[in-house]
Structure P
Amino acid sequence: MPDTFFEDVRSLHLFSKMSADNFADLMRAAYVQNFPPQIELISEGDPSDFLHVVLSGEVDLFARWNNRETSLATLRPVSTFILAATIRDAPYLMSARTLEKSRIALIPSQDVRAVFDTDGDFARAIVAELALAYRSVVKTQKDLKLRSSLERLANCLLRQQTRVDGAEEFTLPYEKRRLASLLGMTPENLSRAFKGLQPYGVRVAGSQITIADRKDLESLAKPSPLIDDFLV
């Protein structure tokens, strides 16, 4: 891997506290590759040969079953995937593809496991990362199982508004078909849900969203930090 990318990888919480020698050993066999949009990087069921680090671009994690497909998460720089499969030396449970031109670092999984056994700071960082991922999965399950489609969309819009510092108007971060998949809905249900939010001051024009009265929307959504705050 070129030295110019070391700093980006090193800045991740996963690698920031490990010893310099162990980090150098980990990066020795790593390499960086550029991928065009819509390239499948890994396929569910394949062996986890590499830990991937998104250095630029955008990556979609998704799964297929019985001729159906769903998006599970969207990754942006700088982030890793899929750590659990790497540590367990287990098959990938998800597939991944680029959504735009992306630069990905690939670190051999066997090297990650070797350093895990010898570097305590790295091992603790991995445990913390996996714990955070587990809690995120629990929150996603609560969102899907405890809320109606209208409530899921309302909370999703409130979270996005928070990310843009409370701006009344903002742009959806995904195309609507992907948003529907991430929320466990069909595109048709998403369209109906947007219409259902109109009485709460939500206006939609293409990918542009306007929330006229956040408190009114919150009265429907009832956001909870135990579901909606991924830092808790």
Structure Q
Amino acid sequence: MSQVFIITGTSKGIGYELALYYLQNNHIVVGCSRNTCSIEHENYRHFNLDVSDEKSVLKLVRSTKKEFGRIDVLLNNAGIASMNHFLTTSFSSVQNIFNTNFFGTFLFSREVSKVMMKQKYGRIVNYTTVASALRLEGEAIYAASKSAIENLTQTISKELAPFNITINAIGPTPIETDLIKAVPKDKIQALLEKQAIKRFGNFEDIKNVIDFFISKKSDFITGQIIYLGGVHN
């Protein structure tokens, strides 16, 4: 049966791939990004916005509910990374990272949950990172924003459970997307060496975990964090 998805950050990378994947599987996808998106499909709607802009988020969620009558799945995919020694990290950089990663996830989760609450069903997937579990040097702010998401996910899983809404988080290892282009190769290699399975992650790895989280059969799974590559806290 066709479901209604909201996926943030669909102009490129994993968000783009996920949007195409769920459209190909006959679902409806509402995407957003700060940049324009090249996806053209009768079941795709795109909003140009900043995920930390509350008014824009409200508009997207209301428009989706008005047009399709429900929202089944939210994938809080939008995220930005930064690699810097914390002593040389500007305050504006910290604000940008938290705006996109944490505040964006909070706003979309809150507004979509209001819709899911009324329909007594919903699946939310948030994004963390192995950088959080591994306490990676140079990733202090990025990892801190994702640790905040982990705590938010686990705490609100208790608040959403009575409404049959599950919320879980996936922690990918490095994936060969734009997000890691600026990171030195030796740093990436050092990170891969810390994994039990020493390779880059790929779209299939992420899709597999998300499909598991959003399956109707996964109604007893909430507040969980799955890191890829054999990394663990």
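Before moving on, here are some points about what is shown:
- Here mean count of other Cβ atoms within 10 Å over residues 101-108 was derived from just one of the structures P, Q, and that gives 23.4; the source is Q.
- Value 15.6, calculated as mean count of other Cβ atoms within 10 Å over residues 13-20, assigned to which of P, Q: P
- Given 23 for percent of Cα pairs over 29 Å apart, calculated: source structure among P, Q: Q
- Value 2.0, calculated as distance in nm of label points 7 Å out along Cα→Cβ at positions 117 and 133, assigned to which of P, Q: P
- For the structures shown (P, Q), distance in nm of label points 7 Å out along Cα→Cβ at positions 29 and 53 is largest in Q.
Each value in this text was obtained by applying a stated rule to the coordinates, not by laboratory testing. Please read all numbers here as calculations on a predicted model, not as lab measurements. Cβ atoms are built from the backbone, for glycine too; each structure is taken alone.
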